[in-house]
Structures are given as structure tokens and as C-alpha cells.
1. Assuming 12.1, 36 is Rg and Dmax of the Cα atoms in Å, for residues 15-70 alone as calculated from a single structure, say which of P, Q, R it is.
2. By the measure relative contact order in percent (Cα under 8 Å, 6 or more apart), tell me the structure among P, Q, R with the highest figure.
Structure P
Amino acid sequence: MSIAALLLLLAGPGGRETIGVWGGWGAFRDAAPPRCYAIARPIAAGGRPDGWVSVATWPRRGLRASVHVRLSRERDRSAGVTITVGERRFALVADGRNAFAADAAADRALVAALRGGRSMSVEAVGRGGRPFADVYALPGAATAIDAAALGCSGR
């Protein structure tokens, strides 16, 4: 699924402005609530098209470069979620199909890895005990992340 299709899926009230698209990553600005984010779909997710990863700036919440993963399928509630970028692994805090970095320091480390990586995988164990991975291409990620941050600067 393309970034344009993802935008339609995520469309909601408040107005959304496209900042730009680089590789498989797009950058967007929402008017209400005010936020900007870079977002991508997995290039491989076992045929399930509904996962994504975003790196968001929420000025009113004081969040910058906050990572949010929407898993492509339901995970086993007792299973953890891990992101792998190159040789680096990051454990996420998960709630259902959503997963986040544990804190601002973990967000910064993960975003730094995304900037220098070629691909990323998000691993978990699905319902029924079968492991799965959502794989993302990272070309364009750094530019989209920067564009999203600039899109909310001064807000």
C-alpha cells in the first residue's frame, strides 16, 4: 500500500496537509490536534496491509521524534515487541497492536538508528504463538522525519 493510500486510511477531522514524500516515507501535518509526523507502511508484513510506523512531533504534548508502531496483526498479549535496525535491537512498550519506545531517550536512540539504517524489522509473537515480523525500508526516513519536525517548528 502506498503513502497516499495510508493517508486516506488515516484521514480524519481537523485537516491534514502533505509536507512531502521521500522513498516509502511521507511527512504530514495535522491541524487539530496540532502534530506533524513521518510515516511508512511495511514492505513485508505477511500480506497484511494495516501496519505502520510513525515518528511524530506533538508540540502541545512536548513530544519530539516520538516513535509509534502499529503492528500488522494482533500479538500475543504476553509477548514483547522488538525493533531491529542493523545490529541494534530496541524493546518497545506494547499495548495491543500499538507499541512505543519506553521513554524520550529510547525514542532518540531509535530515531538515530533509523536515520543510519537501510531497513528495520518489528518482531512480535502473534495470537496462537506464531512469530511475525513487519519489515520497513528506511531510504527517505531521515528526510521525512526532518520535514515533519520542521513542519511543526514554531507551533
Structure Q
Amino acid sequence: MTSENVRAACKLKTRPDQEDLVAPVAWSLAEAYTVPDIAWPRLIYDGDQLVGFIMAAFAPEDEPLFQSYLWRLNIGAEHQGKGYGRFAVEALCQEAVRRGQHRLTVCYHPYQHGPEGFYCRLGFLPTGEYNEDEVVAERIFSPGAAPSS
């Protein structure tokens, strides 16, 4: 994130039917600003074109859910279904491994048209736990091995 691309990032929009599933990028950046020591916000580009946003939390001293956590994933409506979300999550998994983590968690609402299928295809499995009203899912990495889905 830079001062040059923050406006474009804040204009990134998901599909209208996803607005209740993920917070806008501007909201995410405001949250990241309040916890800069754990927030990991990144933009996703295809060449010069902004296609998405991902944010993680890396809080090794925190409770297990947030030690390595996929906090937000926003892919622009016109860019969905092209592999950008998968690419971003795989890059995040690589970052988690680089930081010595063996597990990445994510939370999502179990809505009919929610992201559960997407996360399951990427190797996340529900833990049986809930964070407020959201399903907690995890992806475990083999020690010493690069993650792959």
C-alpha cells in the first residue's frame, strides 16, 4: 500500500451480493492502521491493473486463531473467477511459512452463497469452532514444506 494506490484500493468493489460477506477495503485499512504491528495489508495486481486486496494478521503472541489469520480478501467484481483469490491466498500461505507458522486460519459466515466452497477448495477445513457467528476454518502446513493446495 502506498499513497499513490490507496485511493484505487478504496474504490475496489466486490459484487453487490457479497457486500454483507466482507468489509470494504477502506474499513480494512482503517483497522490495519490501528494495529500496524500485526496487520499485513497487500494489494493484488495483474500487471498494472489492481484486481484485489488481501489482509492478514500475524500475532504470534495472541490466541491461536489470530496467530496467522486471513483477515480479509476482496477481489474486484469484474476480476472474480480468474484465479486471483487463489493466487493471493497461496502467497499469504507462503508468507505464513516464511514467518515460521504451520497453520493459517480464516473465519466466514456460513451463508448459502458465502466463501465456504472457495476456502474448502484451497484446503481449509472447518475446525468445529465459531468466532462469534462465523465458522473457523484452518489450513495446516507440513513442517518444512511449502504449502500447496
Structure R
Amino acid sequence: MPESELVVVDASVVLKWQFDDEDCVSQATALRDDYYARGTVRVIAPQLLVYEVVNGIATATRRRRLAPDKAIEAMDNFLALGIELKEVEPLMVLEVALRYNLAAYDAAYLALAEELKCNLWTGDRSFYQAIKGESHQVKWIGDYTGKEL
């Protein structure tokens, strides 16, 4: 089997794996399946991902988008995926945030992708629109077509 392609994912993609009422769910699920079921991609993210996913699940629960008993299940599902988490150097995050005029949260994902020289998949439309002409590493999850075995 060929070596897995390394990709960074942000929380907007990971949360699509839990909520079926979002746009581009099928593409996000294809990326998850390429990672978790097929092993054709290797997924990595900044440690920040955990807290953003917790926040997304908590917010969805407060807004009654997710039943309280499903919140724990959603978190368990996320943790079971075993996404590799990496600390990102704060000065690198600051440099990326200033270079691209990004929030530190978005810059953390992009800094990691730049450090690892790989693509960053996002489902955050405003982040993607703000950066797409500046960085070719940032990819829109709606464009994900999956990997062949």
C-alpha cells in the first residue's frame, strides 16, 4: 500500500463528522473514511482541535441542535478517531496570523500545515474565502473527492 497522504483538518471539518445537517458532509465523511477506514490519509491537527470540538458540541447542545445525551456520544466518537495532535509553536502561530491577517485559532491550523508542508482542509467558509488566494495549502472541504486505494 502506498504511503498515506498527511493532511491537517480544522474543527469545522471534524464537526461535520458529527452533524448531518451541515453542508459538505459527504465530502468531510469521505476524508474521515479515507483516514479512519482506509488509511489513505493521515490526519493531524493542533491540540487546539480538542477544545474547538468540545466547544462546537457544547454550543450545538445549548442550541438544541444536538440532544444532551448525544453530546457525550459525539465526543466519544471524536476521541475514538485518534487524530494525531501536535503542539504548534506560538511564535509561528503569531507570524502566520500577522502574515495572513487571521485569528490565532485559524493561524494555528495553517502554521501546522506550513510546518508539515501539507494541505489544510477546512469547512469554515469565511476562513477559506479570506485565505484561498494567499495560500494554496488551504483547501475547501467541498472539493474533497477522496483517495483511491
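1. Label of the source structure: P.
2. R
Here, each number is a calculation from the coordinates, and none is a lab measurement. Only a predicted model underlies this, so the values are computations on that prediction, with no experimental measurement involved.
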